[in-house]
Structure P
Amino acid sequence: MKSFIPVFLLTGAAFFAQTKNDIVVPNENLITENIPAIPKSLNEKIKKYSESRGANFTAIHPNGKELIMVTRFASTNQLHHLSQPLGNRKQITFFDEPVNSADYEPTKGKYLVYSKDMGGNEFGQLFRLDLNTMESTLLTDGGRSQNGGMRWKKDGSGFYFSSTKRNGGDRDIYFMNPLKPNETQLILELKGGGWGISDISADGKKLIVSEYVSANESYLYLLDTETKKLDPITDRTEKQIVQSSAKFAKNPDEIWYVTDRDNEFDRLALMNLKTKKITYFTTDIPWEVSDYTLSKDQSKIVFETNESGLNKLYLMDTATKKYSEIKGLPIGLINNIEFTDDGKSLFFSQSTYDSSSDIYRLDLASKKIERWTDSEQGEMQKSDMAQPKLIEWTSFDKMKISGFYYPASNKFTGKRPVLINIHGGPEGQSMASSLGANNYYTNEMGVALIYPNVRGSSGFGKTYIASDNGFNRMNSVQDIGALLDWIAKQPELDKDRIMIMGGSYGGFMTLATAYEYADKIRCSVDIVGISDFNTFLKNTEEYRRDLRRAEYGDERDPKMSAFFTRIAPLNNTDKIKKPMFIIQGTNDPRVPVTEAMQMRDKLKAQGNTVWYLEAKNEGHGFRKKENVDFQRLAVIKFMQEFLLN
């Protein structure tokens, strides 16, 4: 998670004491209600923490010696070109809207294809960027459709992609030559919004197509691009099995993929397409394989594991099937792993608790790690950054729940107030990441932070991720109740000063905690949160509605609808006693703005203290720096008034 309403309703002596020269004025895209004046002095104080940036690569040039990366120097993430380690980053896109992904044409790399939406609406459109003229050309319809998931033919003659443009709800497969976008062909009509393209065969005649049903269920198919025939690889009658991330192996009759079949965690596996025999390779690692990449000659695989909120990389020889951990990496989070075309090097992005994401290159022969970017951390020093500690508590039904605890700076004495920040998804996961600008809370405000992974979170096995589904929804809220009890037992934490904050599904958790545990918290911040699953499922975009029903339940079922009515924060506002701050993007396609507005209006009608912030040029969370900065300042002001005082 409308005309401009001035935030500063000062009268009398207060007006002369605090003029607009002394306060932060929200930009024209922000709608604010009941947020008091924010002094510019606070804005100056937080700049030490708010000016850091990170870098992630999105495409490696076919020559393996240069790449396209994403970072932010102004308001939004944009594409940059980088040709040597720690070299100059040349910005190549300059839009008001962020650009977070791009692909090189795979043979000569003369142009890029990138995706961009408008105002956070997530209707991503594809564009071709000519790297000689730097001109961009729109390739897709430019309307209310989602376009992406490109898989290039090896000869660079075009790519297959998925799009909802036919009817807005079903995700079909198309083929496009980006030099002739008017000749784009519909390859296959499909039913549902969970379809995607996993891989393309070397000869371009076959695609592996995936069907995502839920976090616990997915299927694989083989599409003949000439006959348009779609044949199942996995059995559609077998339910509640993850089968995803498939790639063609060196043997054309085999595919690599990730599955939790007959196991608690996702394993790397190899399937023979003719015999359907499956061989598993990571059974001895009691954690999920969260990502992998295959070298172009298919002789090597690098796979990533998620081990209690930290990542490790392993290198496998596909001939011998032997693998070993890649040593020497800093302890942290890894993403975007990809081989160079010659298979000799690996690019990846990594962050640690005391650094934001940066790009590295690993030479596989020498095992030497070369740093390619060194992103600025603003004025923050490593001593300003809180280090996470894994904590665990027992919930109402004896289930073990864990999370990451960031202590307040030791320069503060006495029991410290606590901010509990709940991730979205609900299949998300809080990992041992850098707090970034949130180090202001621990280092300047003396607030401890806890990021819980309540039941339903990913990374802890298929039983755990499914344990909040359907009628078990409120069990995850009770996990927060158990955390509140755990906090009460910690000598350094103040059980009487606790704030709950969360986004998306974490926003629902925040709202539910606000009414279930009203006497145990001081205040709450709901960001793009669900206030009633009935209205949410009615109004969320069509392409994702059935996918969300698989997780939350089907509101068309009278029993489920009645359950949703009973647990809806919107229908329990009489139990909410503490101040609430609601934050929302106008263009949110996932959790519509109406979820925030109806919650705000009902709380206001009851006389509750409710602050409201809405951005007209944002969607499911804020992405533009000027909006992010104002949101942060407003949250700090809210904490000062209701958590610390």
Structure Q
Amino acid sequence: MQDAGKPLMLSLEEQNQVGLRVSEAGQALFFSTRDGHELKRIDLPLPAGAKVVSIGEEQPGSSLVMLGLSNGQVMIFRHTYKVTYPDGHKTINTALEFPYGEAPLTLDEEGRALEHVNLSATDDALIVAGSTGPQLHVLSITREENLLTGETDTSQAAIELPQMTEQVKAIFVDPRQQWLYVINGRAQADVFSLRDRSLNGRYKLLEDASAEVTATTQLVGGISLIVGTSKGGLSQWFMARDTDGEQRLRHIRDFQMGTTPIVDITAEQRRKGFLAVNAAGQMGVFHSTAHRTLLVQQVAQGPGVMALSPRANRIMMEEGGRMLPMTLANPHPEVSWSALWDKVWYENYDEPKYIWQSTAATSDFEPKLSLSPLTFGTLKAAFYAMFLAAPLAVAAAIYTAYFMAPGLRRKVKPVIELMEAMPTVILGFFAGLFLAPYLEGHLPGIFSLLLLTPLGILVAGFGWSRLPEAIRLRVPEGWESIILIPVILLVGWFALSMSPHLENWFFGGDMRLWITNDLGITYDQRNALVVGLAMGFAVIPNIYSIAEDAVFSVPRSLTLGSLALGATPWQTLTRVVLLTASPGIFSALMIGLGRAVGETMIVLMATGNTPVMEMNLFEGMRTLAANVAVEMPESEVGGSHYRVLFLAALVLLLFTFVMNTLAEVIRQRLRKKYSSL
């Protein structure tokens, strides 16, 4: 291949069987990656007397290539690989296509050599950029199709930008055709707005005055720039809004590969990873989102031109006239401790955040695999469920076991335990389709109900105690709780019937809008309040049954002995019975918490499954269990997403294991402490 001239670019096709080499002599050479023999050689149709000076590729994953010529013109072509099966044998047919015609496009009217070029193409627009010394040349080409005749009209227009004084080192066009990045001087980046045709800002890329930029590239998607320095450093930059709301080029993260200058950087075509080669022939493998340095290894005696296959599993490097084929095993680079648990500054975000978003519609998507919002959502759902269930279940268990008449207890306890047989999918269905919209329409009544119910019970109890004994003694001892049933029903009817009136008096007719507009609190219909009520209802039977058994199992001799010594029933309950039963009550709470943490169907159907880290009662959440249930059927078996879902299940298992172990330790200590009673 040495007779083809000095290489400017290497590329590999999908199957890693054919490579492309473009040289400064204006030749495109297709070769076999197995033995390096030549498959096809194409002489590019260069104008007479013109030479190839520079080369630029569109963002990683695109096969569009642009050559900068010595006469101020550019030539654009696309390399294609079509697979056919003649006579049952697989054949890869290589070709070059000229989507904008074989005739070069003129960038510099004065005919000066284009030292750096780059382009960005969409279905109806093309922007090409080049530089001659410090001078920029940008050309916009648009296509408009006549819907009636089907004819396509093409127009060209030069984009005039403020000129610079520093020598240009590299040019990159944003794929959205919004920004033009110009690396110039020792370590400076000028960012131009192609829409406003103005300078957005001049940014200093390095703090060290003795270092300079030696290599740059775009990551897949074209949003991020990777900058290599003369001291072996690598940094990631992209546009993000500052505190004033203005788009600025922001420094995101750094990598280091020795102290030798970086000479070449190649980005992966389907992930946010990249490879770098330094002047000493060392190659480094990195991943931007995970902030990982995966490999640094000596691969050559010096710098060379490098190509990375679309699947990022094969590397081809030409160094000193030799082809160096390499295999790369790098299956899950996007997973790291920081990517799973720390805040990460993702592309198109203005600051580091905890985000779970495992898939998207575009191939250049940056996976966001933070388990923090899922773990937070799990604890949030369990907290609100236990906030409702724990007091009700424990109080009911104490009353049933200690105060209730045996005959009534034999009827009440089986009914409450029968609640546990209710399928959680039915509860989730009910909560999502009925309870959530009902709560949204009756918010004042619901909060009034939560406030008035305990007050109504206290008032009813106080009034009952003031009635004459002749009336009170008509109710057998231990059956007094029956009287509370009409009280609770009356309070509930009153609170809910007053809901629209309260909404009109205090909240302008719509409490939800008042919460959103006046308080600035986000309100989702399927929120933590719905989950707390539905999942609390599901958890109550577990806690109640175990706690009731623990209280009822306290030896009768302890109770009678305390009463015989002059203690009141309440003193006996609080200082003898509850202390003796505390290990069992604590176990009931821990089992209830474990049930709440592992619940799937209710949180799946009643939360909205939004992975946010907000303790807001009116916002939803996504839990670990629900996330596994939702995304496991859609994940690629063996992929990073698939493995992270298994990791999420393991986190859930470890959490319940640690909680149960801690609960058992505390239970044993309580049992030992109060066993002498």
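Values in this text are rule-based calculations from the coordinates and carry no lab data. This is a predicted model, so every value here is computed, not measured. Cβ atoms are built from the backbone, for glycine too; each structure is taken alone.
One of P, Q was used to compute volume of the Cα convex hull per residue in Å³, for residues 193-456 alone, and the result was 248. Which label is that? Spell out each step's value before the answer.
Working: P: 163; Q: 248.
This figure was derived from Q.
Looking at structures P, Q, which one was distance in nm of label points 7 Å out along Cα→Cβ at positions 185 and 425 calculated from, given that it came out as 4.1?
Computed on structure P.
Among the shown structures P, Q, from which was the value 3, 15, 25, 29, 19, 8, 2, 0, 0 of P(r) over Cα pairs in 10 Å bins from 0, in percent calculated?
On the way: P: 3, 15, 25, 29, 19, 8, 2, 0, 0; Q: 3, 12, 18, 17, 14, 11, 9, 8, 5, 3, 1, 0, 0.
Source structure for this number: P.
Quick check for you: by distance in nm of label points 7 Å out along Cα→Cβ at positions 161 and 345, which of P, Q is greatest? Before the final figure, lay out each step's value.
Values: P: 2.8; Q: 2.3.
Looking at the calculated values, the largest one is P.
With distance in nm of label points 7 Å out along Cα→Cβ at positions 329 and 617 computed per structure, which member of P, Q shows the largest figure?
Values: P: 3.7; Q: 5.5.
Result for distance in nm of label points 7 Å out along Cα→Cβ at positions 329 and 617 over P, Q: largest is Q.
Where does the value -10000 come from, among P, Q, when helix-only ellipticity at 222 nm (-39500 (n - 2.57) for each DSSP H run of 4 or more, over all residues; to 500) is the thing being computed?
Details: P: -5000; Q: -10000.
For helix-only ellipticity at 222 nm (-39500 (n - 2.57) for each DSSP H run of 4 or more, over all residues; to 500), the value -10000 is produced by structure Q.
Comparing P, Q, where is FRET efficiency 1/(1 + (r/R0)^6) of positions 353 and 481 (r between Cβ atoms, R0 = 41 Å, to 0.05) highest?
Values: P: 0.90; Q: 0.25.
By FRET efficiency 1/(1 + (r/R0)^6) of positions 353 and 481 (r between Cβ atoms, R0 = 41 Å, to 0.05), the leading structure of P, Q is P.
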